[in-house]
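Alright, structures below, take your time with them.
Read the figures in this text as sums done on the coordinates, not as results from a lab. The model shown is predicted, which means the values in this text are computed figures rather than measured ones. Cβ atoms are built from the backbone, for glycine too; each structure is taken alone.
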Structure 1
Amino acid sequence: MRVREHPLVSQSIGTQRTLTSLHFGQAGAQPKVLIQASLHADELPGMLVAHHLRKKLADAEAQNLLVGEVVLVPIANPIGLNQTVMHSQLGRFELASGENFNRLYPHFAEWLTEPDHHIASQLGGDEAANVTAIRSAMHAALDRHPPTTELASLRHHLMHLACDADVVLDLHCDFEAALHFYTEPPCLDTLLPLAALMGTRAVLLANGSGGRCFDEALSGVWWQLRDKLVQTHGDAFVQAHPFPQGCASVTVELRGQTDVRHSLADADATAIMAYLVHLGVLTGAAPELPPMACEPTPLAGTQVLTAPHAGVLTYLREPGEDISTGDVVAEVIDPLTGQTTPICATVDGVLYARHIVRWATTGLDVGKVSGHRPLRSGYLLSA
């Protein structure tokens, strides 16, 4: 194992934070997988999974089982990890800027088609060489846009670590939830084995869900760049200068914020190790895949359940349960008047996430059900 330290821009006199990455296998070996935890710093299940992965990967490296390279970032957000206000950790947004730590990552397809740095001139007829050229151009584009703030430098280092990876696993969690994935359709085939191994209860698909989140910056560049080249150079050019979907990235939502238990983390880490065998990163026989625990559905098909008025919130259904149209998922109770209002599903699907609070304000998003037909468009993510 090799340990690398990545100093962040100092936000003030006398302060300096560092991002740490752990590298297993030979540098530059393929396939490369990057796994990071707790980019939202108050989402801790991924850190415990990373702890178990570190031990398993070190054992695999000692036994010479690593064919590819694995980069593990156990703490992806040292800034948010230190944002504690009145005993509450605030790890989703940077307090200085108000920005979400998982938004505003580079739009690589724009950078790679700037007039002075257009990728078209670097592409040829060899698919593998084109992948290398695009990844090198992504690194160069990052270097052309040096960070000027602490948060920007965190994003910068995370992108440098990940932009030449074949597979990226970004470990998050929700408030209270079943295990679920967010990914883009071009990544689906590569990630379905992981979904099966982990028993994922929802796989939510969108080509660009909004906000330029971490995982979509890495997978989106490949299909977005192809679309741009078709528009500017035509189909014939893209066919003569081929490149595949060079990165499959996914946001893995490891259940809820309080699901920080060794039993769960070890099982998740074991599933990820089995997936690394399936990818050819680790030697060994690929494990038999269990049946999928869900069908992939469009993120735009999610019904977001909202509170119609303020009151005590009580749930009648648990995360991971199958829901049918008309089912009462929760109730909101006004303790002054006794008014009790049911919150019902209007789609068939899985209740994959719900809120952690039990006092609902009017309009609060109290739950999410994975519907099969698109209901929404535009920005599809939470704040």
Structure 2
Amino acid sequence: MPMSSNSSIIFGIYAIICLVVAIYFFAICLGNTIYIHKNTKKPLLKNGPKVSVLLPARNEEKNLENCLNKLVSQDYQNYDIFVLDDNSTDRTLEIALWFKKNHSDKVHVIQGKSLPADWNGKPYAMHQLVQAADGEILLFTDVDTKHKKSSVSFAVTNLILNDVDMISGYIHEEMETFGEKITVSSMFLLSALVVPLFLNGISKFNFFSNAIGQYIAVKADAFKKSGGYEVVKKVTTEDVFLARNMKKCGFKTLFIDIKNQCSCRMYEGYINSVHGIGKNLFDFLGKSAPILFLVLSAVIIFLVIPPFFIYFAEGFPFWIKSSLFFSTNFQILTWFFLLYDRGNDIWISILYQLIFLNIVIIGISSFCRTVSGKGFQWKGRTVS
């Protein structure tokens, strides 16, 4: 049955919005990718300013040995490693002390203090590491990361040759299960599809600055002048807000491609992935229920639903169906391009609706767990 004129206008506006959103995502993805690769330098500098690699570890006996084996074998000359045992209940401290004994010129071990009530776990661990370190450059990383031998050199090279105060970027995210693939992929949404990172260098707004906590390198003096981790002591998405605070304080930040230097299987399995992303999502939106509701509603209306109108709705004018068709294919193309560039499975791109629908599930979970006070269990602590 043909649509009425009023319905045609309403669905026509809807189809155009869907197409505009899809084109925007593609344009931002393309612009960000060009920007990221243009500014990424090869690891040329093998000696120079002292680097302190900072490694917080809480119940990490499974990952710590492998991580430290990679870090003590770097091809950069002037660096050391500070490991903080964050009150672990497993063999983390024992492993760290073994490396200190056998690599006394490189590895320092700190016993973490009890967590104050006004701090979150990771920011407080990193704060203690920053206080202990003496490097001109600080490299923040996680125990579950795997570093190539040029990783430290890469950090120094990109800070110096790009003349910036902070670098961060995408490492290679290892995703083994289907649940991980549709969940961890959603972390690309902000930095790859929504925020035009390429405006960071020409704009004074700190919104365009971004960082991923798995790999952040900063000039120590600039970081301490910005307030360091004290300004994000109770923030779950501390990495993003660290970058924005650096920018706010007048320092230069840069987001680059780190996938050839560092990799990580961030979460194991679907449930862990949902909880891992979920503990950050509501916090990132300022713990505002109205904003979360608007974001999740927009995701459903403009990103999840459109393809269904193409195949299951009759009576649409050709131009409306065409707009919805092209918006769907632009989304697939965008995710294909993004996943290819990140070195992940490109076939996931045809399931982009599932990625967005999963974001809705994560958002609802994040909201319910936060407002109920239940929070998320992470490394034996409750994060809310």
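If you line up 1, 2 by Rg/Rh (Cα atoms, Kirkwood Rh), the top spot, with the largest value, goes to 2.
Of structures 1, 2, which gives 18.2 when mean count of other Cβ atoms within 10 Å over residues 59-66 is computed from the coordinates?
Numbers: 1: 14.4; 2: 18.2.
Answer by label: 2.
Determine which structure produced the value 0.15 for FRET efficiency 1/(1 + (r/R0)^6) of positions 139 and 355 (r between Cβ atoms, R0 = 30 Å, to 0.05), calculated from the coordinates; the candidates are 1, 2. The partial results should precede the final answer.
On the way: 1: 0.15; 2: 0.45.
Traced to structure 1.
Tell me which of 1, 2 gives 0.7 when you compute distance in nm of label points 7 Å out along Cα→Cβ at positions 123 and 243. Going through each structure in turn, the value belongs to 1.
Source structure of the calculated read-out (helix-only ellipticity at 222 nm (-39500 (n - 2.57) for each DSSP H run of 4 or more, over all residues; to 500), -9000) within 1, 2: 1.
Here the criterion is mean count of other Cβ atoms within 10 Å over residues 331-338, and among 1, 2 the highest value is seen for 2. So semi-axes √(5λ) of the Cα gyration tensor in Å, for residues 67-178 alone, computed for just one structure, reads 32, 18, 11; which one of 1, 2 is that? For semi-axes √(5λ) of the Cα gyration tensor in Å, for residues 67-178 alone, the value 32, 18, 11 is produced by structure 1.
Here relative contact order in percent (Cα under 8 Å, 6 or more apart) has been calculated and equals 22, so which of 1, 2 was it run on? Considering all the candidates, the number was obtained from 2.
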